[in-house]
Structure I
Amino acid sequence: MGVRVAVAGASGYAGGELLRLIVSHPDLELGPVTAGASAGAAVADVHPQLPSLAGRTFERAAPDVLSAADLVFLALPHEESAAMAARLPGQVAIVDLSASFRLGDPQAWATYYGTGHAGRWTYGLPELPGARDGIRLARRVASPGCYATAAILALAPLVAAGLVEPQDLVVVAASGTSGAGRSPSAALLGSEVMGAVSAYKAGGVHRHTPEIEQALGEVASSRPTVSFTPTLAPMPRGILATCTARLASPQTGTQALRDALARAYGEEPFVHVLPEGRWPTTAATAGSNAAHLQAAADAHAGRAVVIAALDNLVKGAAGQAIQAANLMLGLPETAGLTANGVAP
């Protein structure tokens with residue numbers, strides 16, 4: 001018998017990915033699986049990719065149901081997640097996939113979310129300096145956002161090393177449609193998405209902006225400023241983030257940037273700096289908990305360029321949440337996860 005875990009919000013895309021990873025995890029046992037409007041429905045009807053869960057149904061989303069587990073994954077909207085977390089007993093460990101507990105600044109929360117600030121939990125990005133020790137000791141972990149994960153992994157080593165100017169950071173990232181969730185929307189209809197790449201929430205209003213700035217600020221010598229533009233790509237999953245920053249010195253070349261990434265991630269199981277000249281693609285990370293990085297110095301523009309690719313539902317959501325849970329539970333960090341993608 002493994003550690004018993006529950007999933008709240010299991011009918012969504014991230015929730016379904018959590019179920020897929022948990023049922024193949026060597027040390028976890030799937031306990032309560034809850035949903036809101038889908039309560040009572042068969043799990044395999046909502047997630048036909050999970051035939052091993054035939055016979056399971058979604059239960060009602062309630063604290064007494066979830067508290068039967070040792071650890072709960074909350075894959076709920078941030079308003080619902082914060083309310084549910086407040087009702088779960090303290091002995092139950094929680095990994096929250098929403099934004100509810102990511103930000104430490106109440107004003108930033110109010111600006112970007114417009115609701116009451118629920119506080120900040122331990123940030124669940126293990127690859128940040130010193131983060132693993134904090135996650136291991138935590139009972140409450142806030143799993144990072146998908147766009148934020150790509151941008152932070154790309155820029156943090158360069159910011160920490162003083163190779164770029166923290167006040168001039170630009171991120172333009174394309175995401176698959178699953179990043180918008182499973183709720184029906186005219187903007188996400190196949191006929192609207194196919195053959196089109198579109199920007200949205202441009203102009204610094206996307207909610208991942210303060211999250212990226214917060215994480216980079218904790219490794220920088222000064223407060224960073226990030227200009228973030230998200231785009232929607234005609235694919236179901238994946239993120240490709242193009243991250244640029246003003247070089248601190250015009251003498252900094254590509255090798256210095258690659259060396260900084262290699263020092264930061266050389267021993268990491270899931271973050272891979274690609275050989276020079278090979279650029280990340282979303283296809284190579286699909287289905288995996290991996291992030292692929294490549295860097296170059298643009299001498300003409302005086303900017304560092306780092307490209308990051310990851311699967312928004314795995315390293316950007318469910319896989320990263322399980323990576324943090326493994327640390328919290330004293331399990332091997334890589335248990336139940338893979339760095340190998342699915343192709344074609």
Structure II
Amino acid sequence: MTDINAMLLLSRLQVQNANAISGSLTWGFPPPSAFTGFAHALERRLAESWGQRFTGVGIICHQFEPQVSRPNKRIHQVFSLTRNPVFAGWKKFEDKASALVEEGRAHLEISLLLGIRDYLHEDDRNDLAEDAQRIVQGMRLAGGSILPCRDGKRFAAQCLILPSAAADQRTEFRKLRRRLLPGFALVQREDLLAARLTEMRSENTDVNALDALLDLCSLYHQPPAGSGHAQDTEQTEALEPIETDPEEATADQTAWTIRQRPGWLVPLPIGYAGLSPLYEPGEVANARDGTTPFRFVESLYSLGQWVSPHRIDDLQALLWHTESDTGSGIYRCVNRYAATLPQTTNHSPTQG
């Protein structure tokens with residue numbers, strides 16, 4: 001675990017038209033790789049004048065507004081797609097509607113907390129925060145445009161020097177996390193995923209990690225245990241879910257309830273897994289970059305959770321880091337929130 005000597009807070013950035021299709025199976029909030037890539041791009045731009053290196057980025061969402069609609073009063077939502085340009089053809093009599101651009105967009109209001117690895121003098125922290133704020137205004141985040149910074153101390157970037165003692169660092173972090181409220185921090189909960197997989201495999205050995213992920217992220221209406229109804233997933237979904245107060249349920253009724261989950265859990269694309277060997281630069285035709293090794297990959301999923309920042313006491317539990325293993329072909333983002341939890345909180349995912 002890398003030591004952190006300072007923190008840079010980019011407070012309440014407004015991002016317009018960010019990419020809302022984060023993986024091959026899910027849509028919604030951008031993946032952690034979009035924010036670690038943004039931190040890397042900012043580090044390269046600051047390197048010319050400061051030379052500071054970042055180690056990890058904390059992701060806090062204050063507002064998320066997907067650009068979706070429900071045409072013809074449908075139940076399901078669809079993305080609001082555009083035609084760019086609206087008409088095709090350069091002659092008036094040849095004008096016809098262009099094809100729709102298949103993309104998903106969302107408006108965000110987020111705060112990013114970046115850990116600074118190198119030593120930073122106390123007198124330089126305000127200058128670094130101002131330079132970072134100025135550079136960020138000309139960058140893109142998750143494919144979206146960053147709107148101009150609003151006036152006020154609340155929206156200004158802030159740099160904080162951390163003391164060397166771990167206990168003092170936690171004290172300083174508790175002061176800073178107040179600026180992250182109201183909002184929710186994105187963390188990784190692979191411990192809940194592993195626990196649920198073990199529990200499901202005790203009943204069915206053919207269950208895999210994807211089944212456990214879908215089970216944790218799905219919304220289930222189920223009757224209480226011992227009611228005589230089938231408890232397996234397929235039969236439960238086939239029944240009509242009627243929510244009834246258990247105290248008011250009669251003998252002919254079943255008190256349907258929603259299965260409780262240990263927090264706000266979401267499926268989370270965290271990186272890529274290799275599908276092919278690592279090819280030398282230029283070996284694969286039509287590659288985007290002819291100077292970088294090439295490899296075919298697929299999306300790598302894990303379990304994420306949205307947690308209020310006031311429940312996080314350790315800065316390391318908030319930060320996302322990049323991790324790569326070219327030998328096994330794993331390129332992913334990792335978060336150590338689960339490692340900072342007491343063992344008593346790592347309960348079974350089926351408990352409330």
Structure III
Amino acid sequence: MPSEDRPSGDRKKSRVTLLDVAQHADVSRATASLVIRKSPLVGAETRARVEAAMRELGYVYNLGAARLRAERSHTVGVVVPNLTNPFFAELLSGIESVIDAAGMVVILANSGDLVERQDMVMRRMREHGVDGVILCPAAATGTDFPDRIEEWNLPLVQALRHISDDMDYAGVDYAAGMHQAVEHLASLGHRIIAFAVHGPIHSAYHERIEGFREAMQSRGLEPDLIVRVPDQTAQIPGSASLLFQGTAKPTAVICFNDVIALGLVAGLHDLGLKVGESFSLIGFDDVAEAEVVRPRLTSVSTAPVSIGENAAKLLLDRLSDPLLPPRKVVKATQLHIRQSCASVGEAVL
């Protein structure tokens with residue numbers, strides 16, 4: 001319930017947050033933050049409205065926490081959801097190259113894509129006095145998360161996934177990547193194309209799903225052949241038969257990431273299908289393994305090293321100037337064509 005609708009008694013029982021102030025003043029949380037920090041970027045009328053909301057709601061800025069941030073530790077926290085996916089190793093290398101050059105050190109943590117563990121890790125990062133955090137948010141991260149970070153006065157950059165427009169974000173145009181994959185397969189004559197997915201639901205998941213559907217619809221193709229494979233890497237090869245359980249038998253599959261792609265290459269082989277000949281397959285992320293598997297994997301490059309570099313640069317800029325408005329750096333994707341796709345021929349099954 002918005003703060004303006006809360007009974008006065010409820011306000012006394014629960015701590016008023018900066019988000020409450022922003023909603024009451026009908027501004028973004030970022031604007032309310034700029035007012036608190038005395039930024040000249042905010043107009044007089046908006047400043048007056050926010051200050052009035054602060055007085056009316058009884059909001060108290062935690063100046064003590066802000067002062068604690070004045071001392072730099074020269075450390076940066078990086079929190080990712082999965083350390084087994086090689087994509088995140090490449091992301092980390094990009095982050096470290098920029099952070100190292102700035103004379104700082106990275107502290108890495110794994111959230112396991114669990115909100116509870118993420119909360120614990122973020123508390124530990126704060127306790128260790130990191131200067132800022134680069135976070136790939138766990139799926140199901142709540143809408144109250146940005147406000148808690150604001151209260152901690154902890155600079156934070158979202159990477160790959162986003163939960164708020166009021167915080168910096170470094171990512172990639174997932175939807176455009178899906179269009180590139182579909183266009184390539186369609187140009188080879190494929191008309192029944194599956195999309196293999198797994199894992200939890202988050203912003204990047206939605207963007208890839210929507211991108212696939214839009215690309216298929218733009219070609220007049222069936223957009224709903226979406227197959228969920230197991231989350232465990234070792235179980236993906238045995239799930240390849242799921243692609244053919246429906247009435248429509250695909251001649252190609254686009255994979256949510258290269259982990260799925262590499263697993264399905266093995267699984268399709270076990271089914272007697274030759275990827276790159278009798279069946280086509282495209283991965284997503286273009287990790288280093290795409291070059292060493294046979295056939296070499298056609299994959300949509302999201303350039304994780306560059307995303308890591310962009311996230312680190314955003315954080316360093318934020319540390320230098322806390323009053324900067326929230327910024328987004330969204331990279332373009334590029335389809336790297338190798339050996340795992342071929343023109344459609346006779347029915348494969």
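A few comments on the model shown:
- If helix-only ellipticity at 222 nm (-39500 (n - 2.57) for each DSSP H run of 4 or more, over all residues; to 500) is computed and equals -12500, the structure in I, II, III: III
- With Kirkwood radius over Cα pairs in Å derived as 22.1, matching label from I, II, III: III
Only the coordinates and a few stated rules stand behind these numbers; no lab work does. Just so we're clear, the structure is a prediction, and the values are computed from it rather than from any experiment.
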